[in-house]
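Presented below are the structures under discussion, each in the form of structure tokens.
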Structure 1
Amino acid sequence: MVDSKQSVTVKERIQGFVGNQTALLILVLFILSGVFTALSGGSFLSTSVGSTILTDWGSYILLAVAETIVVISGGIDLSVGATLSLSTVTAGWVLVNGLHLDASITGPAAWPYLLLALLVAVLTGLAVGAINAVLINIFKIVPFIATLATFGAAAGMAIIVSGGMPLQGPNDFGLINPLRIPGIDPKIFDTGLFSPLIILMALVTVVVGLFLHKARFGLYTFAIGSNTFAARAAGISVARHTSKIYLLAGALSGVAGFYAYVRLGGGSPSSGTGMELYAIAATVIGGASLMGGVGRMWGTVIGTLILITVQSGLLMIGVATDWKQIVVAVLIAGAVAVQTLQKKNGAR
């Protein structure tokens, strides 16, 4: 009798832990870090590797944030990676071909031009988001097909605009390099892990997360993803709010394009190739349901970090990059399996 009660208690504790998505993700992240540290002889756990992971994280996080909002609303956006590519080359084209500037302008002297590049990249992303909204709301094309069309169009336009070659313009690599703050002992808090642009990406993520979880925008987003008919009956303009969602996703992809421009020193048409897969993977690993109505920004942040940790760890231990896609597929399958188990436990 006692053993039976104890076994039930253990089972309930396991189910409770599995049901805590954030705790599970953090555990997975720690396990992965421990495994890669052991296999790399301890070199994985270093400031330089940590800085590289965070720099890569900055490349993906806004695409994952954009995908999370879209997925929670019950849709999907396959165009985020191509939008990044188009945004970064459009910004590069304006600076290089439009203003006839080159890479000789560096440091703080490049900041006014980088602000212009940011504006152009965001406007480009908004344009793609607007096209997605029109295809979905006016022409009634399902999000998968609509964003697949804009994915192809944006990727093609990125090659046309750039001529298939990177556009090297004004830049300040100091914005992407690790930031050292005088007077702070690295042994206490190593600021060398963070660059100004990574901090900017984190701030944007926090702001969007607050809107998603604390503002009416998020309430409407979850409502539409949970039950479109009920949301419409409650007085929510589904078409208008869906348009806002895809416009925001496009704008965030544009900011990610600006990040890619600064990191690479120019606009490259291949900057966003394949990144939509990682954005979707990070969203699903973070706990968002592809059925809509479920998701948390915090989970997406950790999910993206898990993906980048796996990618960096595999490279450090000498695993061929071809295995990266397989590992991502396994992580997606595992995340969906956990979601299914959580639903079963909730049903009980």
Structure 2
Amino acid sequence: MSIFVTRRIPESGFAVLRAAGVPFEVGQDDDERPLDPALLRAGARRHPVLLCQLTDRIDREILGGPPRLRGVSQMAVGTDNLDLVAAAELGVPVANTPGVLTDATADLAFALLLASARRVVEGHHCVTGGRFFAWGPQLLLGSGVGPAPDGTRKTLGIVGFGRIGRAMARRAAGFDLRVLAWSRRRESVAASPDVHWCELDELFAQSDYVSLHVPLSPSTRHLVDARRLALMKPTAHLINTARGPVVDEAALVDALRARRLAGAGLDVFEREPIVHEGLLGLDNVVLLPHVGSGTHEVRTRMAVMAAESALAFLRGERAEWELERSGRD
């Protein structure tokens, strides 16, 4: 009765496992590189419960064993690395870490919005590269986020109105942004009186800033393609802290290169950790290494939640954060 922790997690998670007196093995101490798939499969054969990361591909073969796993606890909210259909068919329960990273991710999305709009990274490179010779009225002019001097308000379009989308809308209120939102569940938008629901294409056409907050699914893959990018204003900015494949990166590169789009802020990538080489040479894009939940407080709590779920699975109990679509015998 033991747990396989695929990669090193914050000490708070290990403390939970040690306090329970449960043996565990850490597949890899380096938490900045993915675990070799062969080591992952070997670990799943030796231990009945996995505590894994978003970078670990948990497929039917791993879930079904032999021996068949008793549970999978993922230290992340997203589950697109997990074969949930196979898990349900095999009766393997799965848990994630929902809710805890909502505000941190919304903070980062808004930071990317501001950085892209006000050309923060370009300004940093201007100073560190020795190119700041004097203040000038044309120096690194960006896009305002709050109201213009004449009172004109900018528009933020939020694609996906779950926890993080709603948190993004709350932050937008502080900048007096007009907020549009699209969600498959229109009623979720209607519950926010200062947010206006609109069709997806209309949102892209009207917004000065578009922020993506949808899960990855067959229907959202390349949701932002060349056609939708062409709907955006040439002064607009695209922000993605959701999942990389939601955006067609090649189409985005074309739009940014041609200045048909003013800028973009990306925390996720289509073939992560590989970044489209076209993005790397652009000065109108801000790139981050998938750190939406990357605060000490959030990662500490995520590790505790993942460890507690792993212990519950080991005991044959239902985990507090178990996915409803998980299967059980």
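Quick note: the coordinates plus some simple rules give every number you see, no bench work behind them. Small disclaimer: the values here were computed from a predicted structure and weren't measured. Cβ atoms are built from the backbone, for glycine too; each structure is taken alone.
For the read-out distance in nm of label points 7 Å out along Cα→Cβ at positions 64 and 280, a value of 3.9 was computed from one structure; give its label from 1, 2. This figure was derived from 2. Taking 0.70 as the value of FRET efficiency 1/(1 + (r/R0)^6) of positions 40 and 288 (r between Cβ atoms, R0 = 30 Å, to 0.05) derived from one of the structures shown (1, 2), identify that structure. The correct label is 2.
If helix-only ellipticity at 222 nm (-39500 (n - 2.57) for each DSSP H run of 4 or more, over all residues; to 500) is computed to be -10000, which of 1, 2 is the source? The read-out comes from structure 2. Looking at structures 1, 2, which one was relative contact order in percent (Cα under 8 Å, 6 or more apart) calculated from, given that it came out as 21? Working through the options, I get structure 2.
Highest-scoring entry among 1, 2, by FRET efficiency 1/(1 + (r/R0)^6) of positions 128 and 248 (r between Cβ atoms, R0 = 25 Å, to 0.05), is 1. Computing semi-axes √(5λ) of the Cα gyration tensor in Å across structures 1, 2 gives 34, 28, 17 for structure 1.
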